[in-house]
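S.K.: Scrolling down, you'll hit the structures one after another.
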Structure P
Amino acid sequence: MGVSTIRRRLLRFAAVPAIAGLVLAGCSSAEDESSGATGPGVTSEPCPNAVDKSRGCIYLGVLSDLEGGPFAALGKDINDGQLAFWKKVNESGGIGGKYEVDIATNTKNTAYDPQKHAEGYQQVEPNVLALAMSLGTIHTQAVLDRMDAANLVAVAGTLWSGWQFNDTDKGLLLESGYSYCSEAIMGLDWIAQNKTKPKKIVTVSYKGDYGGDYATGAKKWAEANGVEVVAQVQTGPNAQVGNQDGPVGQIVSAAPDVVLLATGPAEAGEIIGKAALGGYQGRFLGSGPTWNGGLLKSAAAPAITALYNATSPVDGWDGTSAGAKAARASAAKEPATWGYSSGWMFSYSMKALLTKAQADGKLNRKGLRDSLNGLQVDYQGAIPANSYGAAKPDLTKQRAVVAVPDAGSPLGLKTIVTDYHGPTQDKISLTEPCVKP
C-alpha cells in the first residue's frame, strides 16, 4: 500500500483512538514425608475444584494486569492460558499423581501498578508455594528482596535480561525464551536482511520499564553494525503522559529508517498512525507486548499493515509446533492477544519444577529454589528448550518468531518465520543485564 493511500485514509480521522489496554483463603500446610511437602501453599486437602479429591493441592499465586492497566487484555489472556494449562495438568494426573494445582484462589489484579503489585504480593505470599505469574519488570524487581527472604520462586511475566543472571534474579525467576534486549537485536537483524538495511534508527520505549532493556538491545545492535541511533525516546502510558505527540514529532523530524517500539498497544497505534500522517515512510518494529489485534480495527490500521513487523518469543496462534497445537486445543475460542499462548508456554517451566521437586521429596519453597538449578524444560517446540542455572545466557540458542499484521489471520498476525536467529546475536556476549534498575 502506498504512503499516499495511507495518508488519505488516515486523514479521515481526527485522531487515532486509544486501543483497549492490552498484556483469599489461606491454605493449611501438608506434612507428607514421601514428597517433602511442608510449608505454605501445599495441603493434603484437595483443591477447591479438584478433579480427583483424593489428591492434595498446590496453591500458586498470580500477580498480573487483569483490569485497568495498559496490558490488561494481554494479562487476562496470559491468565486464561495458565488456567487452561493447569486444568489440563490436573486432568492428566496432576503433579506426581499426588497433587493438583490451583492458581485461581490467590490471584490479584495489579493494574500494572508497582504499588498494587507489592500490595498483592503481601496478600498472597503467606498462602502460596510459588508464583505462577509475576507480570512486569519493575513490579517484580520491587518485591524481589521479599521473594528472596521467603524463598519464593516465580514465573517471570517479563523478558528482562536480568532474569537470565543468578546474581540479579537471585535464582528465583523462571524466565522463558529470549530477553527484550535480544528481541531487539534479532528483530533488527531480520529487518536488515528482509526489509531495509537501516542507517539510522530511533527507539521509543516506556521509561524505567521493559522498554529500557529493548532500547539497550537496539543500541547494542547499532554499535555492532555501524548504525547510528539518532534518538532514544522515553515515554509512558497515555494514562500518565496524555498522548504520544512528543515521540511522533521526534520520529518525523529525525526520519530514521527504522523505529523500534516498546510501549503498550494504544501508544503504538497512536505513534504509527500519527507518524505516517506526518509523512514518515520508514518501518516500525515492535516488541511482543506492543501488539494487540485491535490495532487493525483502528484508524491507524492502514499504516500498521504497511509499515509494521512484530516479534514474539513463542510460536504464534497459527503455529505448527506441538506446544502451539496444545494451546489452541485448550481454548474455547480464539483469544484477543498472543498472551494466551505465552501463558500456556511459560507454565511448562513451573510444571517441570514442581514435578522435579515432588519426585525428589523437596516440595517446599526452599526445595523448589534448590531444584531450579540445572532444571531442564521442554516447551514442545514452541520455545527453544531451556536449562536453568547457567552463568550467562546462551544467545546462540535463542530464536524469535516474526510476524506481519494481517486482518485475516488469528490475532491479526501472520507468522512468516518461526525460528529466526540472525548474525548479530553471535557477535554479542552478555555478561550482565543489558540494563539495570
Structure Q
Amino acid sequence: MSDGLPLPRRYAAIAAMSFGSALVVIDGGVANVALPTIAHDLNVEQSSVVSIVTIYQVTLVMLMLPIAGLGERIGLKRTYQGGQLIFTIATLLCFFAKSLPFLLIVRAVQAMGAAAVLSVASALIRQIYPSSHLGRGLAINSVVVTSSAAAAPTIGGLVLAVAPWPWVFASAIPFAIVSLALGRSIPDPKPRHTTFDVAGAMMCAAMFGLVIGGLESGVHGDSPVVSAAITLAGLVVGYYFIRREQHESHPILPIDLLARPVIGLSAIGGFVAFTASMALLISTPFRLQALGFSAATIGAAIAPWPMTNMIVAPLAGYLSDRVPAGILGGIGMAVSIVALTLIAFMPAHPTYFDIAWRMALCGSGFGLYLPPNARLIIGSAPRERSAAAGSLVSTVRLSGQTTGATLVAALLAMEIGAGRVPPLISATLALIAGLCSVARLRPSIRNPSLTETRAEIPTLRQTRY
C-alpha cells in the first residue's frame, strides 16, 4: 500500500474517523449527567446507577486487546464499521430500557461496539496519513476525543432540558450516520490470514476484568477479603496468560511490541501520565466543593484544562514529526510537575483565576506529552501490527484513567482525597512519566538491535524517539 491516502480521499477519511471517534466518546460520557434522572425514573438507588458508567469502562478495557487481534484477521475497516453498527443498535435499545439490569446489558453491548471502534482506530489513522504526518494525524484525533469528552456533559444537559433521558444516548447517532456515510473513503488493508487465539482472548478479558473489578469492589464494597480474592484471581490468570502469550507468534497481549524498550517505556509512561491526570481531574471538584465553590464555578475552573489541551495537542502532534518524543515528553512533564505543585499549594482561599491558570498550565503539560507518546508507540510498531499498537495505546489510556479514579476513591475513603495529597501524588507520577520519556533518548533504546526477522523496525526518519 502507498504511504497514506491520496487527496481529497484523505480528507473524507479523516472526517469519517473523526465522526466515528466522536460517536463513541460522546455517547460513552454523556450518561454521567443523566444518572440522577435515570435513578429516579427507574426507581433505583443512586449508588447502584453508577454501575451504568463502570460497566462501560470495565467492558472496554476487557475487550480492547482481544478485538484488536480479531480485527487484524477479519479486517480493520470491517471491525471499525461493525463496531459502529453494534454501538448504534445498542443505543437505540436504550429507548426500551424499563429496568436497570436491561440498561446495564445495553451499556455492555455499547462498550463492545466502542471497543471495536477504538481498538483499530489508530491503525486506520496510520493507513490514512503519510508517515511524515502521522504525529499531526494522531493529534487531530486526540483533539476530537478531548473536545468530544468535554462537550458530552453539555450535550447531555441540553438534551435533558427538552427530552426524556433515553434521548441523551441517542444524541450521538447523527455522528454514526455521517461516519458510515463517509465510510467508503476509509482504507481497507488486507487482513492477516492467521488463527484467532480464542483462549488467549478469554484469558486477557478475564485478567483485566477480575483485577479492575476486584480493585473497584475493594474501594466501594463491604468485603475486603472477597475483593482481595477477586484481584488475586485476576493476577493469577494474568501470570499464566502472559506466560502463554510468550510462545504465540501473534499474541493478543502485544508482548512482542512491549519487549521493545522504546514501546515498553512509552506504555509505562502513558499509563502513569493518564493515572496522574485522572486523579487530579476527579479529586479537584471535591477539593473545590469543600472550599465553598458552586458546581457551575467548579466546572468553569476545570474547563481551562481541556481547552488548553485542545490547543497544545495539535502543536505537539506537529512537533512530534520533527522533534524527538523524549524531549517533548520531558518538557511536558516538567511543566505538569510545576503546575501540579502549584495546584497542591494554592492559597487557602483561592479565586477563580488562581485555579484556572494552574489548570491551564497543567493541561498544556499533559497535552505536550500524550500525543507524541501515542505517535511513538504506533509509529515504532511494524505496519502489520498497527492494530495491536493502537489498541495498546487505548488500553493504556483506559487502564490509567480507571486506576486514577480508583486511587481517588481510595483517598476519599481515607479522608485525604479532598486536599493537597492527590495533586502531590499526581506530581510524583508525572515525574515517573517524565523519566520514562527522557530515558527514550538513550542510544541503546533509540536504536535497539533486531532480534525478530519478521519485524519491521521503522527508521529514525520515520519515528522520532
Structure R
Amino acid sequence: MAHGFIDQLGKMLDKSSVLAGADIDERYHRDLAGKAVAKPLAVVRPRTTEQVSDVLRLCHHEKVPLTTQGGMTGLVRGAMPNANEIVLSMERMNAVEEVDASASVAIAQAGAPLDRIQERVEREGYIFPLDLGARGSCTIGGNISTNAGGNRVIRYGMTRDLILGLEVVTADGTVLHGLRKYLKNNTGIDLKHLFIGSEGVLGVVTRAVLRIVPAPTEQQVMLCAMDSFAKVSALLGMARQRLGGELTAFEAMWNEYYRLTVERVNGVVSPLPTHHPFYVLLEASGNKAARIHVDLEELLEAAIGKSMIIDATVSNSKASAAAMWRIRDSTLELSRSFPYGSRIGFDVSLPICRMDEYAKMVRTRIKAIDVQAFAIVFGHAADGNLHLEVHHEHTPDRREDFEKLVYQITGEFGGMISAEHGIGVLKRPYLKISRTQEEIETMRTLKRALDPNNILNPGRIFTL
C-alpha cells in the first residue's frame, strides 16, 4: 500500500466519508451476535456509484483488500473485516429511487433497508415480496449478496427471482450498467446472476431493479398444532392443492422452538398450548377476502377430518396475525436468550420428507459430544429450508466438533450446508460437502477473471 493511502481516500471523497483510527465505530467490526474483531484500516462511506468506482479503482491499483458492508445482519461473518482491509459501507447509498407501478418495478440503492423498500412500494399499492425477520436492519444489497430467502419463498421465490437488473462495480472500478426494467432480455449471458448470491467476491452491487407485485387485500394466518412431522408434510401437500397461489408461507416449528420462544422472549403470547410436538404457521393471501376465508376454513375442516391437526387458531384481525408471526420472527431474540459462546446456528436445505429424520439424527449424535447438548429446530419447510441451533453450554470448547458433526450429517442426507445465509468465513471449510471440487474451482476461475488482485471480500466462500 502506498504511503498516504487513507489521505488519498479522503481527497477522493470527503473527510466525513472516510473514518480511521478512533473514529471507527465498533459497529463496523462487530457482528450480529455481538462479537468484535480488530478494527479495519479505514471505513469508506460513498454516496454515489461513481465514488464506489473511484474507491475500487484505487484499491485495485494499490492492491488493498476491502469488505463490503450492508446492514451487518449476516450470520456467517462474511462482512466482518480483517485488520488489513478497509470497509466499504453502503450505508449512505440508501435511497429508494423510483417506483414504477406500470412496469411493476422499483429501483433502490444497495444500502436501502428492506423495510424501507417494503414501506415505499406499499404506498403505491404494491409489495416487494422478499421478507425476513431482519427486515428492519438488513439491506437489499446484502439480500442480493446472499440470495436471501425468507418467509415467502414458496410463492415468490428467492431474491434471485425478484431481481430484474443490477448496477455493479467490478474490482478495477468498471461500472456494469444493468438497470433494465423488463422481464424478457435474451441478449447474451445474463450477468446479474454472477453477482446474486456471490457474497461480494466478484463485484459490488450499487443499485438494483426489483420486481414488485400488487399488494393482496386480504391476508389470513392459521397456527396449527400437530403430533408428527408426517402430518406436517401431509398438511403442506393439502395446502398446496387447496390454496394454490393463495399459499404465501408455510413455517414449521418443532416443540422446543415454539415452547422456548413463548417462555423466553418478551412480548410473545401463545395462542395454543406449548406441549404439542409440532406447530405450523400458514399464511394465505389474495384479493378476495371471502374466498380466502372460505378456502382456509375448508382446508382446516379437511385437515381436522383426516386427523392431521390437534388444535388450531385462525387470525381474526391484523393484530392477531402479527402476534402469530411474532412467534416465528423471534429467532434472534430466542437465540440471544442463551449464552453466545455455546450456541451454533445452522441453515441447511434438505428434502422435506427427510427433515424430521435429519433433526432426530442430529439430536441423537450431538449427545456423543455432550450428553446435555440439545437442538432447537424450525424452518421454512415448504422450500426445503431447515434451521437448527445447537446448544452446548457445558462444552463451550467443543464448537468445532459440533460443526463438523452437523455438516457431516447434512452431507449424509445429501443436503446443502447453506440454504439462504451464505458461506462467508464460518462455513468455508465445509463447502466441499455440498459442492464438488470442479464447481469450487470454477468459482475460483470467475474470481480470478473479475478480481485478479483478490481485493473483494478475500477469503469469503473460498480461498485462492
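Where a number appears in this text, it was derived from the coordinates with a stated rule and is not lab data. Since the structure is predicted, the reported quantities are computational estimates derived from the model, not experimental observations.
S.K.: Match the computed value 4, 20, 32, 29, 12, 2, 0 of P(r) over Cα pairs in 10 Å bins from 0, in percent to one of the structures P, Q, R, and report its label.
M.R.: Computed on structure Q.
S.K.: Next question, about the same structure. Looking at structures P, Q, R, which one was semi-axes √(5λ) of the Cα gyration tensor in Å, for residues 85-132 alone calculated from, given that it came out as 24, 11, 8?
M.R.: The read-out was computed on structure R.
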